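For reference, the structures are reproduced in the following blocks.
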Structure I
Amino acid sequence: MMNFIFFFFLTLILVVIQTVIIPNFSWFPHSFDLMIINILYLSLFSPRYWVPLCLVIIGSIMDSLSGAPFFLHTTAYLCIYLIVFFLRRLVFQRSVIFVFIVGLASACIYQGLVMFSVFLLQGRKAIEATDYRLGIGQLFWAAVGIPIGIWILRTAHRNYSHAVRRSCRHMARKYRE
């Protein structure tokens, strides 16, 4: 239950940052989807079977708030989860190189789905007129930001879990006396 509370508030914070704060700053034009950090953390470090349901809910929220074609975020998040789910069984998942490669692949999957949806909605002319510097900039910042974000998230989750365990022990001692 405490992990659910942590991930609920984390998701809420990332949704607000992604949809409200980042679009208001002109110096963030190449920002990747910050929710990928949350998705990768859940995929890498949570072996629970409720994760796909949470990803569908998070994707639906992002689809509703972002103005992107519906199910774009949901599809991207589920694809990222499935790829990480199968790869983490083959490769040592706590490796920094693995997190870097999976983060970059996740950003590529997201960008590929965005380009595919633009192609479906507007045709070939829209793809030819697309500014690819935006996508390359997002991939660069994803390569830098995702490993750092996962490290920060992992540290915050450890500190949160430690504080909850310490609080539970303190409450148990207090009520035993």
Structure II
Amino acid sequence: MVIYCSKALQTALKLSKKDFATTEQLTKENNPFYGWHGHIAKVDGRNTIVLMNDKTMYCMLFRNKLPRNKDKFAELVMEALQYTFEVGNINREEIVNYMSGVAGVVIAEKSDRQITGNITRMILDMGYRWNYAWREDETIQAYEAYEQNRLLRKIGKDYVIPFEEMLKALCEIHK
């Protein structure tokens, strides 16, 4: 699993050039279904990390007690992936199938500006909502991610619902 970090997220996690994946690691982890783009921004007055899947636009949200280094962030992502899928009503079997394809977390520099633009658009959309499902005692904001993953998102000229796209992609694992 590759996480492409924006410049802001790199600064927040205090990443240096030696923390990034080599080109050999990136060619081995080339599947966009296991690629995620990350960005950090202020949402509702607090820093929030958004991870968005490259293929489906499915997102994970982090807030409160954010990690400050690469290793803790990788642990948190692995925990959040399963938890967000469970809260998002994805079958346990599908979660196990996805997680079996994840060998570990590799961090890389941002490669696609379009996905970061999609994340920024999602953050702006979140800014117009008044009622949030933030849980102040949790870092992994799976319930707010649940709400966001069921909203219409724009990929290029197409519009998708991230939850439905994730379900389709998870079903393709079996084939």
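What follows is calculated from the coordinates using simple rules that are stated; it is not laboratory data. The shown structure was predicted, so the numbers you read here are calculated from the model rather than taken from an experiment. Cβ atoms are built from the backbone, for glycine too; each structure is taken alone.
For which of I, II does helix-only ellipticity at 222 nm (-39500 (n - 2.57) for each DSSP H run of 4 or more, over all residues; to 500), calculated from the coordinates, equal -12500?
On the way: I: -26000; II: -12500.
Of the structures listed, the value fits II.
Quick check on the output: -0.42, -1.58 is log10 I(q)/I(0) by the Debye sum over Cα atoms at q = 0.11, 0.20 Å⁻¹, derived from one of I, II. Which one produced it? Intermediate results must be reported in sequence, preceding the final value.
Numbers: I: -0.51, -1.48; II: -0.42, -1.58.
Only structure II yields this read-out.
Here distance in nm of label points 7 Å out along Cα→Cβ at positions 98 and 122 was calculated and came to 3.9; which of the structures I, II was it taken from? Intermediate results must be reported in sequence, preceding the final value.
Values: I: 3.9; II: 1.2.
Considering all the candidates, the number was obtained from I.
To test your reading of the models, identify which of I, II gives 3.5 for distance in nm of label points 7 Å out along Cα→Cβ at positions 10 and 26 when calculated. Kindly include the intermediate steps, with their values, before the conclusion.
On the way: I: 3.5; II: 1.1.
Of the structures listed, the value fits I.
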If mean count of other Cβ atoms within 10 Å over residues 58-65 computes to 17.6, which of I, II did it come from? I
